[in-house]
1. Work out which structure the value 0.90 belongs to, where FRET efficiency 1/(1 + (r/R0)^6) of positions 127 and 151 (r between Cβ atoms, R0 = 30 Å, to 0.05) was derived from one of 1, 2.
2. Given that helix-only ellipticity at 222 nm (-39500 (n - 2.57) for each DSSP H run of 4 or more, over all residues; to 500), derived from a single structure, equals -11500, which label among 1, 2 identifies that structure?
3. I have 22.6 for mean count of other Cβ atoms within 10 Å over residues 39-46, calculated from one of the structures 1, 2. Which structure is it?
4. Where is mean projected area of the Cα convex hull in nm², for residues 111-246 alone largest, in which of 1, 2?
5. By the measure relative contact order in percent (Cα under 8 Å, 6 or more apart), tell me the structure among 1, 2 with the highest figure.
6. When you work out volume of the Cα convex hull per residue in Å³ for each of the structures 1, 2, which one comes out largest?
7. To test your reading of the models, identify which of 1, 2 gives 9.6 for mean count of other Cβ atoms within 10 Å over residues 15-22 when calculated.
8. As an exercise: mean count of other Cβ atoms within 10 Å over residues 47-54, calculated from one structure in 1, 2, equals 12.6. Which structure is it?
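Every number here is computed from the coordinates shown, using simple stated rules; none is lab data. None of these values were measured; they are calculated from a predicted model. Cβ atoms are built from the backbone, for glycine too; each structure is taken alone.
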Structure 1
Amino acid sequence: MKRRKILTTFFAWLLLSPILFLILFPLAVTLMTALKPRAELTAIPPNFLPSHFQWNHFVEVWQHTNIPHAILNSLFVSFSATVLTILVAAPFAYALTRFRFRGKKVLRFFLLVTQMLSPIVLVLGLFRLMVAAGVVDSLGFLSVIYAAFNVAFSVWMLQSYFATIPKDLEESAWIEGASRLRSLVGIFLPLAIPAIVIVATFTFVNAWNEFIIAFSTLRDTHSYTIQLGIIEMTGYYSIRWDYIMVAVIIASVPVSILFFWLQKHLIGGLTSGSVK
């Protein structure tokens with residue numbers, strides 16, 4: 001039995017190895033490019049491994065570019081957008097799951113239709129709105145925009161999970177004298193933590209990776225997010241690919257930490273619907 005399990009594991013890894021290679025190879029190229037001496041970046045024929053590792057590139061990028069400030073801006077925008085999205089989407093999804101009211105189907109259809117609109121289509125209108133309101137270069141308003149684009153998806157995700165939570169648990173709390181708000185906060189939301197974590201993670205990643213809206217609405221370099229901070233490092237006549245690859249690696253660290261920290265909740269949220 002043990003031998004059969006070992007063989008099954010071996011063949012599973014063998015079948016997955018091409019996919020694993022496709023995923024890891026770009027990451028390896030990024031890391032090797034970040035550590036190469038500048039003279040070897042354009043060498044012909046190219047060498048995958050550098051002659052010696054230039055770890056000082058990380059120090060130079062951190063000290064002489066706008067990347068640290070851009071990371072702080074992205075953290076603020078992504079975290080704010082995530083909190084706003086959860087505060088709006090969770091009660092919205094709860095109402096769609098637990099209450100009956102007129103226009104419920106129309107509202108669900110409206111949420112579905114909004115997912116078909118690309119942010120690029122709305123960029124011009126959003127920019128004119130920000131100019132009229134005097135909030136160009138406002139990271140707070142950018143957070144609101146990101147939250148607005150993620151609310152519909154979050155509501156769809158949350159309501160499908162909320163529907164699996166038995167209503168009997170809340171009714172038992174009501175019989176004991178608890179109010180709807182107390183049962184929601186004390187019983188319902190703790191059971192919905194896996195779904196909330198998934199929605200929060202997707203919202204954070206979407207806000208962190210977003211480029212078009214930030215590029216169209218942010219003008220001051222002090223307001224740049226990490227995506228704009230990386231683009232800022234490209235010049236007209238020369239491009240420091242080693243610095244850009246270093247910035248890409250630095251930009252991937254917060255998201256990687258987030259996934260590593262929340263991986264148990266993510267797995268639980270993705271699989272819970274199949275076992276309830």
Structure 2
Amino acid sequence: MSQATESKELTRNENGMLKGKKGIIFGVANDHSLAWACAKALYSEGAELAFTYQAEALERRIKPLAESVGSKFVEMCDLGKDEDIASTFEKLGKHWNKIDFVVHAVAFANKKDLEGHFVDTSREGFALALDVSAYTLVAVTRAALPMMNDGGSVVTLTYYGAEKVVQNYNVMGVAKAALEASVRYLAADLGEKNIRVNSISAGPVRTLAAMGIAGFRDMLKFVEQRAPLKRNVQAEEVGKTALYLTSDLASGVTGECIHVDCGYSIIAL
């Protein structure tokens with residue numbers, strides 16, 4: 001489906017459960033990414049959205065998507081640089097006086113560290129994966145706090161490889177474990193500000209990032225065979241969970257990791 005075709009098909013409930021809510025989404029890579037599925041779900045229920053992209057090469061992909069949901073804020077932001085994060089929120093503060101949610105869908109590891117043995121992970125590769133995949137949640141949440149003066153919700157994306165060993169996930173599993181622990185500590189810190197912090201543990205979905213994992217197609221087949229629902233999860237189902245977590249329906253939920261994986265994570269043998 002082309003971006004132009006998709007933009008015509010997007011529907012929006014102007015009186016939806018996120019009417020009047022505003023938020024920023026980090027991590028949209030293309031129209032197949034989980035971050036974009038989240039964006040569409042939030043937009044469909046009335047939210048106003050801001051977007052960032054990591055590098056200039058992504059601009060031509062992200063801007064048409066942002067335009068299709070009426071976004072007027074699309075900025076390049078390298079989350080590996082604190083000054084970029086600060087600049088992004090400074091600009092966002094001139095665009096809106098507050099935000100209600102942050103969606104963090106950012107992760108990265110060197111391709112060579114997503115195959116072979118975890119024990120062979122280099123110091124540099126380990127540091128990179130932990131920084132991009134876990135610390136950036138802390139960094140963007142801290143930067144967002146001055147604009148979340150009326151409470152709000154922070155949602156990040158994780159994966160079952162944080163809990164159990166998944167072949168070839170390697171250092172990313174360790175990074176996601178750090179991310180999930182960060183969610184709990186952030187939730188404890190920010191509860192008194194009425195800011196909720198949660199994660200979604202999505203099952204394997206055909207995204208650009210996932211296809212970089214060695215043996216990913218075999219993983220899809222394995223999960224489909226063994227998950228209680230006998231299928232793989234769809235990106236739209238992850239988006240609907242993000243909608244729940246950013247809405248008032250989840251007003252009492254914080255520090256949680258919600259599995260959206262067709263039940264695969266409950267199976268032992």
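1. Among 1, 2, the structure yielding 0.90 for FRET efficiency 1/(1 + (r/R0)^6) of positions 127 and 151 (r between Cβ atoms, R0 = 30 Å, to 0.05) is 1.
2. 2
3. Derived from the structure labelled 2.
4. Comparing 1, 2, the top value of mean projected area of the Cα convex hull in nm², for residues 111-246 alone belongs to 1.
5. Details: 1: 30; 2: 19.
By relative contact order in percent (Cα under 8 Å, 6 or more apart), the leading structure of 1, 2 is 1.
6. On the way: 1: 213; 2: 129.
The maximum falls on structure 1.
7. For mean count of other Cβ atoms within 10 Å over residues 15-22, the value 9.6 is produced by structure 1.
8. Corresponding structure: 1.
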